Structure 1
Amino acid sequence: MNMIAFIGGGNMASAIIGGLVKSGRPPASIVVIDPGAAQRDKLHADFGVRTLAAADATLAQAAMVVWAVKPQLFQEAARPCAPFIGPALQLSVMAGIRSDSIAHATGAARIVRTMPNTPALVGQGMTGLFARDAVGAADRAQVEAVLAPTGALLWVDREADLDAVTALSGSGPAYVFYVVEAMTQAAVQMGLTAEQGKALALGTFAGATALAQASPDAPSVLRERVTSKGGTTHAALTSLEAAGVKAAFVTAITAAQQRARELGDEFGR
């Protein structure tokens with residue numbers, strides 16, 4: 001079986017590797033380059049994969065290279081890898097590093113850039129993907145097979161759209177946690193325990209999301225169905241609208257998009 005090389009062995013790499021091994025890929029067909037001895041030992045113990053402290057000619061055997069280092073470390077990590085990986089399909093899970101930068105640093109033409117999010121760690125992620133022109137249908141299928149165990153996938157046609165993906169789903173789990181924090185705080189103020197509030201908030205998010213996914217109706221329609229005029233939900237939503245919460249969320253998400261664009265400019269130098 002063709003070898004997959006991971007440059008970086010942190011949380012996201014571990015999530016992908018775990019999914020691959022669970023789905024039946026032989027651990028011997030995966031190699032991870034990571035300078036941290038403790039992380040290498042953990043990856044080998046957990047998944048049985050091969051690990052290396054630094055890049056060497058082993059990388060020339062890789063059909064796919066997965067970039068999973070911190071963005072600010074990419075250029076340094078790419079230099080020793082570049083002589084070996086040009087022909088391979090490059091899959092990036094790094095935030096902010098544009099495909100032009102990856103092409104320049106590696107000499108590769110077949111590049112898929114992705115924006116995953118942290119629920120990938122439990123197989124419930126949402127990942128946006130962009131493929132450069134040199135990436136063929138078979139390459140796309142290979143990428144989908146590698147990432148499928150992490151959750152749902154969404155291809156975009158323009159690389160610039162990954163800045164919007166970053167703002168929506170990449171940063172999105174933090175927005176959910178933020179609302180759960182607020183709901184838990186309200187629960188305590190109303191006399192429940194923090195544990196009860198958290199359970200109610202998380203259960204409500206999980207159930208509402210499942211309902212929205214199962215329903216053909218728009219979220220606005222689903223919202224209207226549980227909002228009786230003069231009822232409790234109406235009182236809450238009227239208060240949220242008066243406080244400008246929806247508009248504030250839209251402004252916040254576009255701020256995240258702008259920051260993603262700025263980081264791409266910064267890392268692309």
Structure 2
Amino acid sequence: MTGRRVVVFSSATELGPVLVNLVMSRANKALSSGAGCFSLGLSGGSLVSILSKELPQVPNLDCSQWLVGFCDERLVSFDNPESTYGLYKNQLFSKINIPEDQVLAINPSLPVSECAEDYACKLSKAFKTEQMPVFDMLLLGMGPDGHTCSLFPDHPLLQEKQKTVAPITDSPKPPPQRVTLTLPMVNAARCVVFVSTGGSKASVLKQVLEGGEGPLLPAALVKPTQGELFWLVDEPAAVSLSLEVERPGPGAKL
């Protein structure tokens with residue numbers, strides 16, 4: 001890991017443009033390196049509305065060489081409001097020029113274990129590797145219990161070492177059946193960005209970033225082995241932090 005950066009914004013509104021600027025910066029870096037594509041893993045929650053608002057406003061936005069996957073997904077049909085892919089399809093993908101075959105979605109008609117295997121195969125094929133696929137960037141959220149992706153506290157999935165994608169049938173947060181990237185897959189990424197906003201996240205954010213009693217929460221286990229780690233948070237979420245943070249002004253670039 002090249003070091004963790006904790007960046008605090010006065011509001012989620014101020015955070016959005018800086019997040020999208022960071023996405024564009026890493027996209028340009030990947031494409032200028034001759035990689036042929038920029039691979040981005042998306043999460044649901046507040047990220048959907050932030051990206052859907054800010055990304056289409058980027059001047060001359062070109063997503064034709066982007067490869068988009070999902071950090072986790074609920075095993076529901078795409079027209080279900082719980083479907084992360086469905087939300088992005090309606091709110092974002094329809095506004096940008098990303099080819100449909102470069103968005104990697106699960107097959108929700110499969111049983112959950114087969115669905116996870118099928119998604120792992122899709123990733124391997126898209127990344128043209130039989131090893132661990134490496135995303136250029138993953139955008140993550142964090143629940144009030146410290147979970148990220150569909151990796152929940154005290155869950156056996158936290159011990160998974162081999163799989164890139166795993167099924168979960170007993171999610172403590174409904175719906176119970178989901179497909180998720182595993183910790184080794186998340187920690188292989190070149191850049192991981194957490195976005196966490198709101199006062200309800202304050203106590204768990206302090207525990208994740210500063211430590212506390214008991215086992216580490218899932219979000220605290222995200223430590224990219226070779227990549228960057230950003231935490232972009234607003235003032236209400238950061239209110240309990242005592243560690244040193246960055247507070248950039250409006251229009252800042254990371």
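Each value in this text was obtained by applying a stated rule to the coordinates, not by laboratory testing. This structure is a prediction, so every number in the text was calculated from the model and none was measured. Cβ atoms are built from the backbone, for glycine too; each structure is taken alone.
Computing FRET efficiency 1/(1 + (r/R0)^6) of positions 31 and 191 (r between Cβ atoms, R0 = 25 Å, to 0.05) gives 0.95 for which of 1, 2?
Values: 1: 0.00; 2: 0.95.
The value was obtained from structure 2.
Between structures 1, 2, the greatest calculated value of mean count of other Cβ atoms within 10 Å over residues 95-102 is seen in 1. Kindly point out which one of 1, 2 the value 21.1 was derived from, the read-out being mean count of other Cβ atoms within 10 Å over residues 7-14. Structure of origin is 1. Each of 1, 2 could give Cα extents along the principal axes in Å, for residues 15-78 alone, but the derived value 37, 25, 16 comes from 2.
Given that distance in nm of label points 7 Å out along Cα→Cβ at positions 23 and 55, derived from a single structure, equals 2.6, which label among 1, 2 identifies that structure? The value was obtained from structure 1. Here the criterion is relative contact order in percent (Cα under 8 Å, 6 or more apart), and among 1, 2 the highest value is seen for 2.
As an exercise: helix-only ellipticity at 222 nm (-39500 (n - 2.57) for each DSSP H run of 4 or more, over all residues; to 500), calculated from one structure in 1, 2, equals -16500. Which structure is it? The structure behind it is 1.
If we compute Kirkwood radius over Cα pairs in Å for structures 1, 2, which one ends up with the highest value? Spell out each step's value before the answer.
Working: 1: 20.5; 2: 18.4.
Greatest value across 1, 2: structure 1.
Of the structures 1, 2, report the one carrying the highest value of mean count of other Cβ atoms within 10 Å over residues 127-134. Provide the component values of the computation, followed by the final result.
On the way: 1: 19.1; 2: 13.6.
For this comparison of mean count of other Cβ atoms within 10 Å over residues 127-134, the top structure is 1.
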